1. In terms of mean count of other Cβ atoms within 10 Å over residues 179-186, which of structures I, II is highest?
2. For structures I, II, which has the highest computed value of distance in nm of label points 7 Å out along Cα→Cβ at positions 235 and 355?
3. Given -23000 as the derived value for helix-only ellipticity at 222 nm (-39500 (n - 2.57) for each DSSP H run of 4 or more, over all residues; to 500), which of the supplied structures I, II does it correspond to?
4. Work out the source of 116 here, i.e. which of I, II gives that when volume of the Cα convex hull per residue in Å³, for residues 83-146 alone is computed.
5. Using the calculated result 1.71 for Cα Rg over 2.2 N^0.38 Å, for residues 171-210 alone, pick out the matching structure from I, II.
6. Taking FRET efficiency 1/(1 + (r/R0)^6) of positions 75 and 339 (r between Cβ atoms, R0 = 41 Å, to 0.05) from the coordinates of each of I, II, which one would give 0.95?
7. Of the structures labelled I, II, which one yields 18.5, 58 when Rg and Dmax of the Cα atoms in Å, for residues 43-306 alone is computed from its coordinates?
8. Once relative contact order in percent (Cα under 8 Å, 6 or more apart) is calculated for every structure in I, II, which label goes with the largest value?
Structure I
């Protein structure tokens, strides 16, 4: 679709502005993203899933000493996959294994160690800006504390880890201005502990996390109610920031921004990419942080003030989730490899890969975006320069529209006046565009839409410097310090 052009003319004595609808951002087409999507192989995803299921159980509290069974063996295997990928790209991946001992309702009273396996692909020119992909390595049985019995976890979440490893393999062949991080988390089923670790690791290392893409149950296209949809992935995103203050919430309620958090604009960005680069595979945006009453490893990123979304399959089969493998009254229970649709998983992985690549190639969204136009016929947007941006696009849409509808180029200026576009009637945003045409997500004005980290604030209005700021409904606590704060030799060992 063409970009918007504003044509003003006097028609019967009235100033009329004619607008041309535009495709939602990113607008430009990049052959590199077609190549990235085409490099994903369903056979690789199948092989990884089978290998992970082969460890019998990957329960967080299972054995760490066996070479063939349990979470320890699985962690070492994932680390070895990252090391192999790194050898193929001249050492482009740094592998770290941050860990922490936690207590909680689903942990032993004395606590237990939780460890993530993380591969870091450093950016070439903007390495502190980071795109994080997560999936959880651990599995569970019907009894969440049963660490001994078999727990294949083929879809929840070996499929997500398979997507993670395959995305790392594909993107390791390319170089990006921003840093890409691939984190196989543990402890998710016990209380999102692995997500807490990697989110805290990001804070402690000064990462400017632009997006977290959490893949959790992304391999099944057949619902337990008979529904079958191999063409859609749900992307869940929070509507308002987890850490907004009462004052910020009051401003947002009055002026808008309830559906324009940076997480929500990441979801819009992914939906546009799917339409441009994937063959009959689409994003269904869900305006919730997660499924009803449930949660995932994107939540600790939100707690730390980072944008984050969750990817989950279009239809769930509850008989295949958190269940011991068995057959009762002709019904097959349990999460086994036969329940994973690897062609569907390949499309999810393609979406992950092109999203990470596009975000990492584009400049960051423009900071400090402000809007003016009260009691005026024009709307003015202004912002601070975005590193690496050659130009900017101003976007607007109906307040009831799910996607951005109209666009006007602002060239390389740091402000733009939208003539005869009345502020009262629309939602507005701005994206940054590189010299090569790589476009960032749209940023909504003010705190509600800012991509800058928004940590929890204390009564004095200053950021709360707390280790793991929230433990959620399963409670818990950290025992001692995380591995990276006291281990000078490494960030832990698998």
Structure II
């Protein structure tokens, strides 16, 4: 890594004076370099993504490694420079606001934010509930205990986001370590299992990479690898964002790459090919823990508790980040009511925005619990998938904004990627190509496969026709964008006072 000059304007001078309505005197400098690294680990490394990557078998492993090198490294470098250059509360909102204005920033952050409450209630809570029921305390699927657990999971994640960052970061750090414990347990016990019993009948010829395999895995892999800029949402709550963020992103990227690839390889080595599509991280661990003999049961329960807690803090870490981004947008008059941008005087967190996220999560939790059968269930899966994919789509605004700022914005850059401005533009172009491919794969699956002559059955993959799929995917995206635009219009009522108000 190369470093630029730190002479020149201060941190606050190097950012757009957007969102002046933020009560900056309520932001407490809490996060140190180690906290940022663990925040990245907690947010980015996803057990459900590991299982999906592993379902691609040896070829999936090869493409995961390729995308990890070809995409993750350029992506981490680009966002390390951006995070250090523009260390303002709200992160990506501030960057797009500075490059393209308030409306574009509102749309970008709406796409970025909405993913997470939907993912928390519509996906994470169900994974956690299934693991808890199978390995800790059994609950009947859809029963009172199961519903209570999922609701408690959602609101516990929101509560962690609401508490002061000084306390919340400790719980997030523990969650990151719990997640690494689970993945390390899987990797080590899989190695022991293979040493004793060999691999699960692997056909090494299936590792040969194909274009169809790449197109199938690229949306999942990109979604798994993004998020290193998330801590920048709390930049003004860091002790030294300009120095610490680039180093933390570099370390977080290295940990992420290893924490994905080794567990994926472990699952592939111990799982028969005919079961690969259905196995998850905990199922693989249950198999590998046979090396412990009679102690396997208690150890599996302990690991399951750590797994669930890791999921909980993962959801909470994203809430901490994205709710701050959306709160900054609200304080800037770009998201409905400026009061949603208020940070608690006692806690220093955007409590109202946290509660909005909790409500959205609960709505999707209830919907996912009731819309499960037939065509309605298939449609809900489509909507959920596209809604979760909006995080990836948001980079179609964020990355070009960073490119524009790199070309026209003459500000001090404490960290500069190799190659300076040219290097930044080249790396950004690589990132953007991957994002475009991933977006096409998420929003119009099968399009690229069809153009290249590969078979792709929509009904088999999604349970609905292509026409219905596109109706609901486009419809979902239109609703999200319209909601953002309406938020900008509604927020205009408090915009004038926001722009002239400083701390309150």
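1. When mean count of other Cβ atoms within 10 Å over residues 179-186 is calculated for I, II, structure I comes out on top.
2. Comparing I, II by distance in nm of label points 7 Å out along Cα→Cβ at positions 235 and 355, the maximum is at II.
3. Clearly, the read-out refers to II.
4. Matching structure: II.
5. Going label by label, the one that fits is II.
6. Derived from I, not from the others.
7. Answer by label: I.
8. Top value of relative contact order in percent (Cα under 8 Å, 6 or more apart) goes to structure II.
A short reminder: the numbers here are calculations on the coordinates, not readings from a lab. Bear in mind that the values here come from a model prediction, so they are computed numbers and not experimental data. Cβ atoms are built from the backbone, for glycine too; each structure is taken alone.
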